[in-house]
Structure 1
Amino acid sequence: MPSLSSLLQLRVNRHSRLLWSLSAVALVLSVVGLAASWLSPAIGAPLRPGLDFTGGTQIELSRTCAGSCAPLTVAQLESAAREVSLAAEAGASAPDLRGVSAQVLEEGAQVVLRLPTLSAAQGQALVTALQPVVGDTTPGGLSIETIGPTLGSQLLRSSLISLLVSFVGIALYITFRYDRVYAVLALLCLAHDVLITTGVFAWLGLLAGVEVNSLFAVALLTIAGYSVNDTVVIFDRIREKRNQLQGFSLADQADAAVQATLTRSLYTSLTTLLPLIALILFGGSTLFWFAVALSIGILVGAWSSISVAPTLLPLFSRR
């Protein structure tokens, strides 16, 4: 029975300009999304930062729904929250609720509110004040989480440092294991994968209000490791083909390497996506966007390993 790779007979270097064009379009759209998010008055950053990075209080409520939940909109929630007047704590001013952000999830069964930093008493008072709008809630269905702004900035800084250190470590490893050309290509593919993933979330933040948190930073680090692992497999096979096919051009040798690893790359990506799809469908709201980010990164990483790195190698080697 013929293998999947023999059926596809992929020759990536014959279509390098088309493959580069597709990646270029995705990169341009990602940069536009990041810039639009940064210029947006409501966001003011490349990605819409979540509670982990900005600090504040998040309140989650699970509504009691018999059959189906009563209609409830984000506008109703935010308007009701802004009208609540909370008592000031000793030595502090009363919290300003005009910047409240609300989400209605799972067909109205769950409500999420993001607010300035509140004390436990203020959070409970707000929940009580919103009960006429939200309705009855399930016992144990209340969650109030508060993160200070100092901790939020520390988490953001630590996430950025972790990404930078991983990039440097990857470059050093591949330079030692192969050479500088391979290291440059690996970093280009890595930047390609991370930029497209963050670009998708920039657009999601603009259009759907999706926020990024510390789990998103973990997803980016995981994507970086997966992307480099896939690219290194291709590089290793290219080095083998260069010894076996010395009479052929580097482009033909790279095509032969891609052909030899195509089935492995596709099957690895598919088996990695299966548990992530399960998390998306059944993992709940906490892990939903984490699994979405990983899924996007794995798909883009497989694309860059198969179609970007092997097509850029002959170009970089000539120069």
Structure 2
Amino acid sequence: MLNTIQQFINYLNYEKHFSAHTIRGYQNDLAQFSTFIIQQFEIDSPTVISHQHIRTWLVNLMNNNIEPRSVARKLSALRSYFKYLLKEEIVSNNPVAKVQAPKVAKKLPSFVEEQNLSLLFDQKINQNEEDIFSNDFEGQRNRLVLLLFYTCGVRLSELIELKTTDFDSYRQTIKVLGKRNKERIIPVTKELNQEIQKYLILKTQEGLNNEQLFALSSNNKMYPKAVYNIVNRFLSMVTTIDKKSPHVLRHTFATHLLNKGADLNAIKELLGHASLAATQVYTHNSIERLKNIHKTRHPRA
């Protein structure tokens, strides 16, 4: 079974061009399923797996307090795996077709309020009246990381892969390589344009010469955990929301655009979504905001 899983992973990597993050997720979920099937049923071939085996696995996951959302994601990975096996004629039927995913409660995307981000980018820390971001290379890099997430709505993997040559200061754009190697051009604000140019001067002065836009002080490429820690650290200064991640800033980018009247199709293109359905989740935040305004401002609410 491990051989067919590896074939599937290679297919996702070289033919479908899925992101490294997505591929790791598929690989982990399928390896977990394979281990369970071997241990519980002594089965090592996908050709003899039935829907009963899969249901037993799902029950085991839920008995171990795995969240329904995570269970649904693991089942989705398994469904894609068997669709691939069907296509390659390795199996004659898809046992996942008879299995229903657990119901997942819909969650509104978390986002940071506008005034909190204004506090982050424009104000000083109250205790000692020092700038939130230091003026050295690391401080300005950290500020730029947060600013780029918020003003461009890029994904974590996209930000890490940005190269210096992807930034066009004359046209005020940045080229992003998204999922499945799909390129998109995102406009850059005047403020961000100036911040990037200022940062590139500091980067050169530090003697950092790698091709990536964002670098560590060691001249190595930024890695996901380092970026996550930067975002978490600075958002913790200005907001109490539970999640303080790069993806929350992506949600914030989309929500603030929508609240200011931006067209949903335009937001879809900026985010690099394949379908409008993925973008429509942000309309719920907008509706909730309108409900709250009506409730707090209307005299008869």
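Coordinate-derived values only; no laboratory data. Just so we're clear, the structure is a prediction, and the values are computed from it rather than from any experiment. Cβ atoms are built from the backbone, for glycine too; each structure is taken alone.
A value of 5.0 for distance in nm of label points 7 Å out along Cα→Cβ at positions 84 and 172, calculated from one of 1, 2, originates in structure 1.
Determine which structure produced the value 188 for volume of the Cα convex hull per residue in Å³, calculated from the coordinates; the candidates are 1, 2. The correct label is 2. For the read-out distance in nm of label points 7 Å out along Cα→Cβ at positions 28 and 156, a value of 3.1 was computed from one structure; give its label from 1, 2. Structure 1 accounts for this read-out. Comparing FRET efficiency 1/(1 + (r/R0)^6) of positions 164 and 244 (r between Cβ atoms, R0 = 41 Å, to 0.05) across structures 1, 2, the highest figure is found for 2.
When helix-only ellipticity at 222 nm (-39500 (n - 2.57) for each DSSP H run of 4 or more, over all residues; to 500) is computed for each of 1, 2, the one that comes out at -17500 is 2.
When relative contact order in percent (Cα under 8 Å, 6 or more apart) is calculated for each of structures 1, 2, structure 1 gives the greatest result.
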